[in-house]
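Structures given as structure tokens follow.
Read-outs throughout are calculated quantities, based only on the coordinates presented, and are distinct from any laboratory measurement. Please read these numbers as outputs of a predicted model, since none were measured by experiment. Cβ atoms are built from the backbone, for glycine too; each structure is taken alone.
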Structure 1
Amino acid sequence: MTTLDTKRVAFLLTNDFEDSELTSPWGAVTEAGGDASLISPESGSVKGKNGHEQSVDLISGDARAADFDALVLPGGVGNADLLRLDEASVSFVRDFFEAHKPVAVICHGAWILTDAKVLDGRTLTSFPSLKTDLINAGATWVDEEVHVDQGLVSSRTPDDLPAFNAKLVEEVAEGKHRGQTA
């Protein structure tokens, strides 16, 4: 079994996230021994579109990619739309790419990547309605259950969570994107 002992994983989201896209990967990370933290633009707690509520560990303005080994971006249309308007969240995401750390996005979670300007030359999947936005941001879009591109793990919908979680844990365990030095 892959272990994530000593690995810190940030989950960046706000209200109206897709509940299972937080709870399922969170469970996969913690069951593998990783330390998960919820990052959000505002303190307090966040509530998913289906009612899951969870406390915020750190606000995005105070969060630093250097303090984490990987980033997970759950979906949910409202969540994704609000996050991309928060410059601290956009910068936080960009910093993971600049540090060549694993990033996992599912469903609408990929939307913030367009604002972070990190998609040029990347291949990923997402909820189908994001296809044009991702292509316009320089990405190649594929319709696959899960796709991995140099540490960027992506999936389409909650139906893909088993494959997404497996690749998320694998990439976090590997650490830096392939081809990068530590």
Structure 2
Amino acid sequence: MSKRLFVSVDLDGLEDAVGDVQGRFEGASGLRFTDPGQVHVTLKFLGDTDPDRVDDLTAELERAVADSGVGPFEAHFGGLGVFPSLEYISVVWVGVRAGHGGAELTALHEAIEDRTVAMGFDPEDHDFTPHATIARMDHAGGKEQVQRVVEDEDPDVGRLQVEEVRLTESVLRSDGPEYSTVSSVTL
């Protein structure tokens, strides 16, 4: 049976701050929050993958990290954004402060993208924006509240020492996805 995989940088240790930011949206109808302990930056979504490919994938991730030239770095998370737009919100996210880790995350994404596409995985169909999803909008009931918070507030989530990327499995459950680390690659 295939595994639903993605490559991520996890926001370990920032769970309380993520929860505080989510609290700013309390009561927004239609908003479904991500478990603060599972919030991460997706560097590459791989989708359904044969488990027999995990070793090769891990080896290619090691090569991608080497290709990127990125070593351990500090990322500063803060600010809010939405995809695809404030008029039609499907995802609410916290970003990476300018000059504080975005370039490194982008370099990792690009190197991982090159290696995984060469392995036959689908290329991304949109530009990479370093972000961590904190909520999804199931319906527009609370859209005005979400718009107001995103436009008016600039919360600080905190700093994170990024020392690895993880190959993560996502198992879809009725109460939301459950993530587990399949392998990790040190920067």
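Taking distance in nm of label points 7 Å out along Cα→Cβ at positions 67 and 115 as the quantity of interest, name the structure among 1, 2 where it is greatest.
On the way: 1: 2.1; 2: 0.8.
By distance in nm of label points 7 Å out along Cα→Cβ at positions 67 and 115, the leading structure of 1, 2 is 1.
Looking at structures 1, 2, which one was distance in nm of label points 7 Å out along Cα→Cβ at positions 123 and 147 calculated from, given that it came out as 0.8? Display every interim value, and only then the final one.
On the way: 1: 0.8; 2: 3.5.
The correct label is 1.
Quick one: distance in nm of label points 7 Å out along Cα→Cβ at positions 83 and 163 came out at 2.9 when computed from one of 1, 2, so which one is it?
Details: 1: 2.1; 2: 2.9.
Clearly, the read-out refers to 2.
Looking just at distance in nm of label points 7 Å out along Cα→Cβ at positions 3 and 27, which of the labels 1, 2 belongs to the structure with the highest value? Don't jump to the answer; show the numbers that get you there.
Values: 1: 2.3; 2: 4.4.
The maximum falls on structure 2.
Work out which structure the value 36 belongs to, where percent of Cα pairs over 16 Å apart, for residues 35-74 alone was derived from one of 1, 2.
Values: 1: 36; 2: 55.
The correct label is 1.
One of 1, 2 was used to calculate mean projected area of the Cα convex hull in nm², giving 8.9; which? Mind dumping the intermediate values first?
Numbers: 1: 8.9; 2: 10.3.
Computing mean projected area of the Cα convex hull in nm² on every structure in 1, 2 gives 8.9 only for 1.
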Thinking of 1, 2, which structure, once relative contact order in percent (Cα under 8 Å, 6 or more apart) is computed, gives back 35? 2
For FRET efficiency 1/(1 + (r/R0)^6) of positions 59 and 155 (r between Cβ atoms, R0 = 41 Å, to 0.05), which of 1, 2 scores largest? 1
